[in-house]
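A.B. asks: Some structures are shown below for you to check.
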Structure P
Amino acid sequence: MRLIFTYLIGLIFGTGIAISGMANPAKVLNFFDIAGTWDPSLIFVMGGAVVTAFIGYKLVFGRSAPILDTAFHLPTNRVIDAKLLGGSAVFGIGWGIAGFCPGGALPALGTGRWEVFLFTGAVIVGVFLAKFLQSRANRPARVPV
């Protein structure tokens, strides 16, 4: 049952991305081109997403427990550190250069464009690289003997 709901949620998200045009990198890049072919529609897409998420969070967290699990699994780290800021910067720069974010790229895979596959592959490599670097940073330092 959980897998079916996960699939349905992803399908709804992907459909929303496709209908809003956010699977088209030109639309996203035009949002950033304020002095040229500026397209403000991304503001309305983001605004609609924020309102929908706000209502959804109010409904979901009004319950004592989730429907398909025994407890809510929420992040506990509330620290704004270099890792968070660096990751945000990399995300924003990548979005501005490529016109894709990971959420918008996955539905765009259906277009069959090589750029989307290249971007998605780069995201996957980046995730594994970040995990590798994090595991190296968490290892205790070796003391020379």
Structure Q
Amino acid sequence: MEDYHPPKLENQLCFPLYVISKEIIGLYRPFLNVLDITYSQYLVMMVLWEKDGLTVNQIGEKLYLDSGTLTPLLKKLEIKGFVIRERKKEDERVVQVFLAEQGRNLQQKACEIPAKMKEKLNLTTEDLFELKETVQKILNKIQQ
């Protein structure tokens, strides 16, 4: 008969990653509430601030989201006046997303968020860099 040892939560890598993700998103909430966007919408806006006019699929690739998850986010951002969705003339199945003027203006306000988060976390630039590098290493191994 085999010894049965159920996995312990404290020994799992996934649990602290899950909790830290949830908690960090919670720390973003007050800053994003001022901008009237959710964390997921913030991610979409950051992608568009970096490169405007991407297709829904291109945004999804960058954020690891499928179009079924992304489409409602984009609709809400469009209703708020931050983005404009347009079907490509060459292929109407493809939807491109552009920043509206209000979305461009939002970028200036959002520029303050990284510094506020760094202050809230009370970590050095080196600590943050090391943490991001380690997490990226794990992500890269998962994607291999």
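No value in this document is a laboratory result; all are computed from the given coordinates. For clarity, every value in this text was computed on a predicted model and none was experimentally measured. Cβ atoms are built from the backbone, for glycine too; each structure is taken alone.
A.B. asks: Kindly point out which one of P, Q the value 47, 18, 16 was derived from, the read-out being Cα extents along the principal axes in Å, for residues 74-121 alone.
C.D. replies: The correct label is Q.
A.B. asks: A follow-up question, please. Using the calculated result 33, 22, 14 for semi-axes √(5λ) of the Cα gyration tensor in Å, pick out the matching structure from P, Q.
C.D. replies: The value was obtained from structure Q.
A.B. asks: With mean count of other Cβ atoms within 10 Å over residues 18-25 as the yardstick, tell me which of P, Q scores highest.
C.D. replies: P
A.B. asks: If log10 I(q)/I(0) by the Debye sum over Cα atoms at q = 0.14, 0.16, 0.23, 0.26 Å⁻¹, for residues 42-113 alone computes to -0.39, -0.51, -1.03, -1.27, which of P, Q did it come from?
C.D. replies: Clearly, the read-out refers to Q.
A.B. asks: As an exercise: distance in nm of label points 7 Å out along Cα→Cβ at positions 26 and 98, calculated from one structure in P, Q, equals 4.1. Which structure is it?
C.D. replies: Only structure Q yields this read-out.
A.B. asks: With relative contact order in percent (Cα under 8 Å, 6 or more apart) as the yardstick, tell me which of P, Q scores highest.
C.D. replies: P
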